[in-house]
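Following are the structures in question.
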Structure 1
Amino acid sequence: MKEKEDRERAHTLTHSDEDMQRADKMADTPQTRAPAYRLAFADQDFLLREELRPVRFQLELLKPQVILDERGIESTVVMFGGARIPEPSKSDSARTSTLAELSKYYEQARRFAYMMTQRSLEAYGREYVICTGGGPGVMEAGNLGAHEAGGQSIGLNIVLPHEQAPNEYVTPDLSFNFHYFAIRKMHFLMRARAVTVFPGGFGTLDELFETLTLIQTQRMKPIPVLLFGKDFWDRIIDWKALAGAGTISDEDLDLFRYVETADEAVGIIDNWQGATRP
């Protein structure tokens, strides 16, 4: 393994991990025990300093990027949606009757991810890879569907005040954890070939409006933005009122489309202008 790594390196200089091992074996003296003597890249206290925030931004952007590149993943299908939406078999225990009713979208999310992962497998797992927030609810349904189809899927989790672990269906090697919401959002959209948005709360709304704003301002190329559940979305957002008030253009209402089923969503993605099928 080490010989292979040596062949792949672009230079013959000492590897950083070798120096880490050597530093650990240094003589124990007041000087070597001092924080100033620690190797900078191995000094957690130093990396967590306020002044190092730009470096942490870069690391959090770079780590998933490198891993996804190594796995050959070229495009993703993003699935946003509520963490509190239960699977249909558990709808009786939902906190509200509305959540119980919305459980039907868990099944649609699972089916959608299954169908898109079948397309991904036709492209050797490089295209149309399902990408979720890695948590429960709709996110779990997406990763579950990909798992059932025999493919891989991505989970972009984030550290929250309450304990949260990735759902069990995220591909372990593609399960990432973030500190910065901003960097996590970038990774959601950097490879996105389509975005699906299921009913959800603040986080889902935040991700939806972030996507629409980027497309509206031409900071991102137009891609399918598909909202599952017209009744839900029309009830919580009066889109036409925004256009009527002039705060958005009438044309902005064309930035997204409503769907009710996985089959509808897949059909739109398949027939999207400029779409390429594997």
Structure 2
Amino acid sequence: MTDTDQYAVKQEPYYRPVGDETELFEAAHAARMPVMLKGPTGCGKSRFVSWMAWRLQRPLVTVACNEDMTAADLVGRYLLDADGTRWQDGPLTLAARIGAICYLDEVVEARQDTTVVIHPLTDHRRVLPLEKKGELVEAHPDFHLVISYNPGYQNLMKDLKPSTKQRFGALHFDFPEAETEAEILVHEAGVDRTTAERLVQVGQRGRNLKGHGLDEGISTRLLVYAGQLIARGIAPGAACRMALVHPITDDPDLRDTLEAAVDTHFPD
């Protein structure tokens, strides 16, 4: 199996477009413009990237960024094995070589001294210097860099540098309109339309609490989780408490408020 085959998206992921994001991404891909996806947790950013990789028939290399990630984790390092020392490409280098879409998920979680390694790939040079190896990797013509992050979680101490932000075009994502979100739940969770609409109403009540005790509202992903539990025979109230209430708060008052919303839309 080749690297390209290994990272191919072989089956179409389900994604429901909500605007002109498809056309904009396709144009950016054709122009090899790096793209930044901005939006709250669980609103469909990662699913969108997978769907676009499938539409464009490009391999997809995904990196879940974290604060312990080093530049070597992205570009590669020398390793010791039974035959001696060998170079191992990191995911960014691999994607640049094979012409993949490289998706750096929640890139702001990585240290700023790590993210600067992407800079030469995001301008006219489209190269990646491997200083430890003494190699300059020229990106494949189809290589495309995509990053995502949630602006709502950022502060002055943890954000992308302006010099990084201005290397990307940006697409803003948010939770879909109620009708579209219900359609997503019917497809993804396997619940009936009425149950899906009630779950969406609970989700909207939770999102109204963002900034009033909650750092983040109830995501579409969590609504799908609740729907999946209901579809498997779990009582709606119990499913909502497990998937929508307990994961997002430990505050007794907020928990009571959310449980009241659940009881309103799913009375026993």
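Observations
- Among 1, 2, structure where distance in nm of label points 7 Å out along Cα→Cβ at positions 137 and 193 as derived comes to 4.9: 2
- Entry that produces -11000 once helix-only ellipticity at 222 nm (-39500 (n - 2.57) for each DSSP H run of 4 or more, over all residues; to 500) is calculated, selected from 1, 2: 2
We did not get these values from a lab; they are worked out from the coordinates using the rules stated. Because the structure is a prediction, the values reported are computed rather than measured. Cβ atoms are built from the backbone, for glycine too; each structure is taken alone.
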